[in-house]
1. Work out the source of 11, 25, 20, 11, 10, 11, 9, 3, 0 here, i.e. which of P, Q gives that when P(r) over Cα pairs in 10 Å bins from 0, in percent, for residues 38-165 alone is computed.
2. Can you say which of P, Q returns 22.0 when mean projected area of the Cα convex hull in nm² is computed?
3. Among the shown structures P, Q, from which was the value 1.70 of Cα Rg over 2.2 N^0.38 Å, for residues 62-133 alone calculated?
4. Once FRET efficiency 1/(1 + (r/R0)^6) of positions 78 and 230 (r between Cβ atoms, R0 = 30 Å, to 0.05) is calculated for every structure in P, Q, which label goes with the largest value?
5. Check the numbers for FRET efficiency 1/(1 + (r/R0)^6) of positions 86 and 206 (r between Cβ atoms, R0 = 25 Å, to 0.05) across P, Q and tell me which is largest.
6. With distance in nm of label points 7 Å out along Cα→Cβ at positions 70 and 110 coming out at 2.5, pick the structure among P, Q it was computed from.
7. For which of P, Q does Rg/Rh (Cα atoms, Kirkwood Rh), for residues 102-173 alone, calculated from the coordinates, equal 1.00?
8. Using the calculated result -9500 for helix-only ellipticity at 222 nm (-39500 (n - 2.57) for each DSSP H run of 4 or more, over all residues; to 500), pick out the matching structure from P, Q.
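Read-outs: derived from the displayed coordinates by stated rules, not from any lab. In this text the structure is predicted, and so the values were computed from the model without any measurement. Cβ atoms are built from the backbone, for glycine too; each structure is taken alone.
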Structure P
Amino acid sequence: MELRHLRYFMAVAEELSFSKAGERLRIAQPALSRAVAELEVDIGVQLFDRSRRQVRLTPAGETLWRESGIVFERLDDSIRRVRETARGELGELRVGYIGPPTRGFLGSLLREFRESNPGVTLVIEERTPERVWEMVSKGRLSIGLTRPVRSHEDLGPQSRKLLDERLCVAVPLGHPFATKKSVRWRDLAGQPLVLLARREGAGSYDAILSACREAEVLPEIIRTPSLMGTILQYVEAGTGLGLVPECAQTESDGVALVPLTPKRTIPLVLVWSKDTVNPAADAFRKLVLAAF
């Protein structure tokens, strides 16, 4: 049995006339009669009572007519969903991100995406930069907003830089640096420093150490917490000075962020797999790139 057999049967059942059904389908009546007869043979039941004057559905034919209507309704719905998926209007979008650098814009972009694509299931996961790269490369994330990670760039994902963030020193308000417009890297010599743990952000950690080497400063690192907020808590408590990107801007009354000079920056990048076909991810990537 082929789908066309059911379509032919439905036309005859609705018209209760082989000739009218043939005109509607634009096929010859003998060909239509043969197709319906083939369907009856395949199913093993008589679907129509035929006479010279009229065509009527048998009880079995009435059941097939009702069930076929459900089949075609479901088929039409499936085709619609397939087309919507191809346009990125259905499916699943899994976004990986790192927290502080995306805090100012990710929420609004996700909201805009959901308003344009209400049929897409959205999953968001905050991870370390390295983990975002790894999960995108393995297909566990559709797209990522993260830092560059050299050791993972050869895994295959493509990336595009969105912005550069300047590195700053976070100081308690009573510290002499708090009133300066900028602080030189070499002025960090002898200062107790708090950095984000390298396992949480190798790119920023390595950039900080590189800048210290260029300034001929041996950094006195006293703490390496896992969260940016913890760095600022240490600073506010007077434990040490924090070295952070400008995205760590704080509303705390006890901490000030002062740019470091010479200027050093760390980028935020968009990461996606070139081998994965995901229209929803393509739509979100275009939205992000347009925003930047």
Structure Q
Amino acid sequence: MTPDLMEAGAAIRAAHAEKVAPGQARFVAAEPYFGQGVALYVEDITVSFDGFKALNKLNLTINVGELRCIIGPNGAGKTTMMDCITGKTRPDSGKVFFGSNIDLLRLKEQQVSQIGVGRKFQKPTVYEQLNVFENLELALKADRRVRASLFSRLSGAQLDRIGEVLTLIHLKDEAQRTAGLLSHGQKQWLEIGMLLMQDPKLLLLDEPVAGMTDEETERTAELFLSLEGQHSLVVVEHDMKFVEQLTEGRKKVTVLHEGSVLAEGLLADVQANDKVVEVYLGR
């Protein structure tokens, strides 16, 4: 990150820090600044567990509105990378910035979510006793304090937004269906919809099509491609056919191995890389 970019970020951070006591600052959900066109900036991140380096000076840059696929063998550091971005794991060293102004390593998990970083884990997590509509309603980006929740009614704009998301995630006809009765793929879509209700600027998606049928996988690819440009997406995946659908032969793919970037470029170039073939793709 260049010095001028760091200085610009520092100025914006200072503007969003509300002083509550000498030497202390209360967290205020700031808007990330994307003036440089970068959504996520990871520099030299290192994470060690009992001497094992899960991440080893990892560097990664995701542009605003970009859809980036991350591939690599098990143990390459893909999940640990997401843990560092979302505040679940604190690295030993390095930097992680959201836009040019928000230092994610200074924030807790909940705070990272509040500023517009959404994460989907491999296993879908939805409220199975509630119906699809109610799941999306609960996920609305709104005041969720007890009093506000008790006396709140959905506005016309909120109802419209839920309707838009239902259509987007292919669950409009399932709006009143109990979430626990959905198929595995539909639960995955519902969880993605719940993330979208929070209006995230960056989406981290960990193996989103694991366990899906071929038809569900194809629909998920269509969904992610429709989100490209409106959101920045980082998709960790092993299904190479799905990766091919997402990249369409013209988007950058990143390969992780032993906690570092092994290769990066167009999918065809990555697949032709001898080191990638050796450690991950095979012949």
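1. Working: P: 11, 25, 20, 11, 10, 11, 9, 3, 0; Q: 10, 33, 30, 20, 7, 0.
Traced to structure P.
2. Among P, Q, the structure yielding 22.0 for mean projected area of the Cα convex hull in nm² is P.
3. Comparing all candidates, it corresponds to P.
4. That would be structure Q.
5. Top value of FRET efficiency 1/(1 + (r/R0)^6) of positions 86 and 206 (r between Cβ atoms, R0 = 25 Å, to 0.05) goes to structure Q.
6. Numbers: P: 3.9; Q: 2.5.
Here the read-out was taken from Q.
7. Working: P: 1.04; Q: 1.00.
Of the options listed, only Q reproduces it.
8. Q
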